[in-house]
Structure I
Amino acid sequence: MTDHVSTHASEEDARNEQILIYVDGRIVPKSQATVSVYDSGFMLGDGVWEGIRLYDGRWAFVDEHIDRLFDAAKCIDLDIGLTREGVKKALLDTQKANGMTTDAHARLMVTRGVKVRPFQNPRLSQSGPTMVIIMEHSRPKLPRPIRLATVPHLRGLPMTQDPKLNSHSKLNCILACIAAQKAGADEALMLDVHGFVNTTNACNFFIVRKGQVWTSTGDYCMNGITRQKVIDLCRANGIPVFERNFSLYDTYSADEAFLTGTFGAQTPVSEIDGRMIGSGQMGPMTERLRTLYKALVAA
């Protein structure tokens, strides 16, 4: 397909060739920002990460993102080696070094660090964690609403790979995305273990039906910060919102569908499995929620 887009589509920005990247306490040019081939993240996907957006000089919901990073690190028994304030300082130092004021995206990554031998055992990571912050100028640019295809890949159970973890091990989601693109769509709609509509390979998923906003129970998906902000905004503004099980039957006949994520905020969906959703354009509820979210970020 020649017009493939994604929820992370952004305007080209030549300044990104000159960015400075944080690597373990040093802020270095892009060409020098490297980690060891023995790093646990490269070798095994052993690490956790957060994406955070800069709007008008402020990192949106930064404390919630850093809390989630520390929760994930504790879950995988990884000592980040910094306090929450230390992580925030690294973020702000990188921002200052790059002179960024707005429309920037930071990917903050922590791995278990360099291994002494190329094997799985976490005890082989003996030199402490690796922390990298990639900060780019980025303004979302979506030429049209997203097209989704349902795929056979599921988000895991908590005892396989907990979908609430923002882990470096993204292969399951990547395979889902590949399957969707092979089917002629942009991204994948993934079901949960019971066959209910769950999430996409990269974002949380919502539908709108008869003035109500529905999303999955949250039991089998990343509990996104933007997802929660949308739920909170609905409740604060008298919009009926439900975290519930629903099927493709409910989804295909929805009036609107949209995705939520740190990068794209609220991204409209035009088509799922070849069925047009609503008018195929951004619907009035999605537009209203985008306006409310912008106001929340600005506040």
Structure II
Amino acid sequence: MGILDGKAAVVTGAAVGLGNAFAKALAAEGAALAVCDVRPEIADFKAGDAPVLAMQADVADAEAVRRFIDAAGQRYVRIDVLVSNAGVWTASEATDSIDKTLADAASQVGTNLKGVFLCGRAVMPIMMRQGGGHIININTDHLHTCGSPFEESHDNAPNCPFLDIAPRPTGGGPAMDLYDAAKWGINGLTFAWCQALKAHNIRVNAFCMGATDSHMLRGFHNFDPPPEEEAQWMKAEDIAQVMIELIAEGPTGRTGENIGFAMGHPVVLPPPRRNPYFIVEEEG
């Protein structure tokens, strides 16, 4: 028996890397799956004996998202979990030409922010109708580092690469203006949705990912990373298990949190924040 028996989950960007690990962890807990990716190999996705709806789709395309979520809703009737994982990266700087900038924005803002928006809005009516659900937006440690916005303890992180200079500064650097702008924009969606959907028993949280062994990260190194750096990377399967723990908190669990995963730190689900800085309790 799994915690998701009889339930259905949607994962975007599931062909490789983190998304693949998320989908398989959800299936291991009993979920039926709807997965998508721009890669054609998504058609061959399997997760044991779990029912799978696999579609090639670009999350930046509103009609493609509509077709994908409509198909998932028709097949499974319900959607209990959405993991908005699809993401892309290319180097972009403020000094780039306008033509390059426009092309980069269409890709990075389209996938990394618009895609999260489109998928979230598409599943919300289904989740509200069924009386609850979980939305997990995959974000970056460029905004939730081991020192910001909350200073994290280094007691159990002797291998943190920023141990001597903590807190690590936020942001990915000058070549990531569009990537960081899109990822920081996910905060606006997470923070507003967690409040708007709380009455519907829909929890909305974000994972702020540090260096995790994935197709994207390996691509940064032309798929030949230095062994000493690769040894420090977090494992996608470990992150996926933390996702299962988060879902297992149930409808009364935390909502509206950025949960950080930093290289050199334990991959664990931290205790809920007692007073998330962006939520104000209503009086009375």
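The numbers here are math on the coordinates, done by the rules we state, and not lab data. Since the structure is predicted, the reported quantities are computational estimates derived from the model, not experimental observations. Cβ atoms are built from the backbone, for glycine too; each structure is taken alone.
When distance in nm of label points 7 Å out along Cα→Cβ at positions 209 and 225 is computed for each of I, II, which one produces 1.1? Write out the running numbers ahead of the final one.
On the way: I: 3.1; II: 1.1.
Checking each candidate, the match is II.
Out of I, II, which structure matches 0.95 when FRET efficiency 1/(1 + (r/R0)^6) of positions 41 and 241 (r between Cβ atoms, R0 = 41 Å, to 0.05) is calculated?
II
Given a value of 1.01 for Cα Rg over 2.2 N^0.38 Å, calculated from one of I, II, which structure does it belong to?
Going label by label, the one that fits is I.
Of the structures labelled I, II, which one yields 24.0 when mean count of other Cβ atoms within 10 Å over residues 185-192 is computed from its coordinates?
Label of the source structure: I.
If you rank structures I, II by mean count of other Cβ atoms within 10 Å over residues 233-240, which sits at the top with the largest value?
Going through I, II one by one, mean count of other Cβ atoms within 10 Å over residues 233-240 is largest in II.
Which of I, II yields -8000 for helix-only ellipticity at 222 nm (-39500 (n - 2.57) for each DSSP H run of 4 or more, over all residues; to 500), as computed?
Values: I: -8000; II: -11000.
Only structure I yields this read-out.
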